[in-house]
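Following are the structures in question.
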Structure 1
Amino acid sequence: MRVDTVPDPTIQQPTDAIIKVTSSGLCGSDLHLYEVLGPFLDAGDVLGHEPMGLVEEVGAEVTHIAPGDRVVIPFNISCGHCAMCEGLLQSQCETTQVHEYGSGAALLGFSKLYGQVAGGQAEYLRVPQAQYGPIKVPEGPSDDRFLFLSDVLPTAWQGVQYTRHAGDGTIAVIGLGPIGLMAARIAQHLGNRVIGIDLVPFRLEQARRDGIEVFDLGAHDDLPGAIREVTDGRGPDAVIDAVGMEAHGSPAATFAQAAANLLPDAIARKVFTTVGTDRMSVINLATDLVKRGGTISLSGVYGGAASPMPLMQLFDKQVTLRMGQANVKRWVDDLMPLLTGSGDPLGVEGFASHHVSLEAAPQAYADFQEKEHDTFKVVFRPGT
């Protein structure tokens, strides 16, 4: 990672907008690019898919926002009028799908796999499909009140919604990073009993302070057994995997990922999209944990085309799997009242652990990757 000076973006299509970025988050998915998915990046790619800011300029077909408006930009780029968008699957937008890699909707700042669109860890951002995507938010409250509408909140909300047949039953959340902790808070807000699982001490303590029952992954020889003991012997009604491809454990997959990154990029991309594998320890744990007839909701990103699934156990336990990139615009109407009403029920104001300048980005990536200095959620503030 490095910080460069590059030309300011300009309007390229009548559906574009330009925003001056005031805040931009560092996401766990950015770490996938930082390590595992490096072969899909080129030198000079601008990362970042959690931006908000002030509208500077709009194209001729952009009418719902105007210069000076304060907006949050969803991480998926969707048109709003195709069959997928009309079906509230904006992450599968047919207008922006990346056919070269068989991927869904293009994403801001997320490599060739998702369109190689310049992202929002920058001072200025070109927003494609701005006739639909930008979310106008009120003036006044701090950026942190609304910034997480770009990704964290809708991703966590969708992860919980995909378990809703569980009613007010028990939901276990594996991984208490930003998405996992926010999913736990949302499930708790909606009336569920929540069990949080992680192995990083400051994350466990943070969840404990939220009133979440926590289990330290490294402190139990038989974690599924320990959790079954506190869930009537059955296991939780649903499990949210908020970790994904970079789980701890799975040494063979870890070696395979590292080895693939030593190949020339063109060959490595072919390896990842045909015989690539993920670290599957969390999916295996979720399968073991969930009660028979329960649901596993995958919010963590996976990328391996040949990742071995525990299909015999999933089939035998009659488990439902729900997954996918968050359909950001689908959930905005549900989330906005929690941000504009009285109080702060999801704790968004204090959610970020670090606010830093763009110039500090390389060190922030390193600290986030290594979980140094209790780095939990970083927000970049361009111009500071």
Structure 2
Amino acid sequence: MSGRFSVRVAALSLVAGALLSACGDQPGPQGPQAQPVTVVTLRAEPVTLTRELPARTNAYLIAEVRPQVSGIVQKRLFTEGGYVKAGQALYQLDDASYQAEYASARASLARAEATLNSARLNAARTAELAKVDAVSQQDYENATAALLQAEADVKLAQASVRASGIVLNYARIVSPISGRIGKSMVTQGALVTANQATPLATVQQLDPIYVDATASSTELLALRRELAAGTLTSTATSVPVTIVLEDGSSYEHGGKLTFADVTVDPTTGTFLLRILVPNPDNILMPGMYVRAVISIGVRQNGILVPQQGIARDPKGRTTALVVGADDKVEQREVKVSRTVGDKWLVDDGLAVGDRVIVEGLQKVGPGSPVQATEAQG
């Protein structure tokens, strides 16, 4: 009996040992595995800040053509919508009465010149006779006075000829500037009057052309604060401007900022920026709606982050996931101000050298171990 009991005890000991051995061979619980993610290592670079503003085009020069004398329109001497040069004749008025006045003035001048010639000869003879006391002093003085009066009459007649010639020339109405001329407001046979309120036509110089944009005074104050703080370098000496057309395409010629108004519109809180743009092909026409992309400054040590690396939570906080030195994820609250292309410009919260996760964000969270790979390109 005691022998069987000893055998059973030995058997149980072997089974227990086998079970313990089996339990010891099983692995213990494992930690979370590192997830693969793609990161972008931040670096500092000069960033040109731009602002896209609504704008309208305006002619560089505008001249409303009005008559300076009254008369009947005999001819229209231009093609509507065509190009005219400064001094080119646009209208011819009936100038018969002005021709007559001019001819009368020239005749008066000829008579005054003849009188002057006679007075000059008489004064010369009187002067010779006065030397030998052949005429009285009174006669000499009268001859001299007559000469001076004749000379004055000639000058007066000459002035009358010039005046009547100017009036005669006004009967042929010319363009004051070079440019494109619009439709004619009068036809042949119409009566026009000097300095009338309605222009006969309008000439506009379109190359170059002005683009007038409006900017917010609030943005101007923020810009001045950044310049004063030294975080932004001014580009005032050479401000490049890109014009975006109504269809979204970029105009092939760049513009130049030439003028910023000194007064803010109290009703809109905006001020005017005037841009000069080449327009050799007359693509831009007065009154067109465009957008002006203006360079407002350069941030010398700007930090750009791809937009997919920045997230906003329901409370409006802006955050980014960063891979730390221990290859674990850290969540950073960041401050971004504007987009530059497809990237955010960072104002605070991230620094040069930070590795921001841009791919694999859905699989990781704060504290997760990751296997980071640098993004290509």
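Laboratory data are not the source of any read-out in this text; all were calculated from the coordinates shown. These numbers come from a predicted model, not from an experiment. Cβ atoms are built from the backbone, for glycine too; each structure is taken alone.
Quick check: 2.9 is what I get for distance in nm of label points 7 Å out along Cα→Cβ at positions 167 and 351, calculated from one of 1, 2. Which structure matches?
Value 2.9 for distance in nm of label points 7 Å out along Cα→Cβ at positions 167 and 351 corresponds to 1 out of 1, 2.
Using distance in nm of label points 7 Å out along Cα→Cβ at positions 55 and 127 as the calculated read-out, with 7.1 as its value, let me know the right label among 1, 2.
Derived from the structure labelled 2.
Identify the structure, out of 1, 2, from whose coordinates relative contact order in percent (Cα under 8 Å, 6 or more apart) was calculated to give 27.
It was calculated from structure 2.
20.1, 61 is what came out when Rg and Dmax of the Cα atoms in Å was calculated for one structure; which of 1, 2 is it?
1
Can you say which of 1, 2 returns 0.95 when FRET efficiency 1/(1 + (r/R0)^6) of positions 87 and 135 (r between Cβ atoms, R0 = 30 Å, to 0.05) is computed?
Going label by label, the one that fits is 1.
Among the shown structures 1, 2, from which was the value -10000 of helix-only ellipticity at 222 nm (-39500 (n - 2.57) for each DSSP H run of 4 or more, over all residues; to 500) calculated?
Clearly, the read-out refers to 2.
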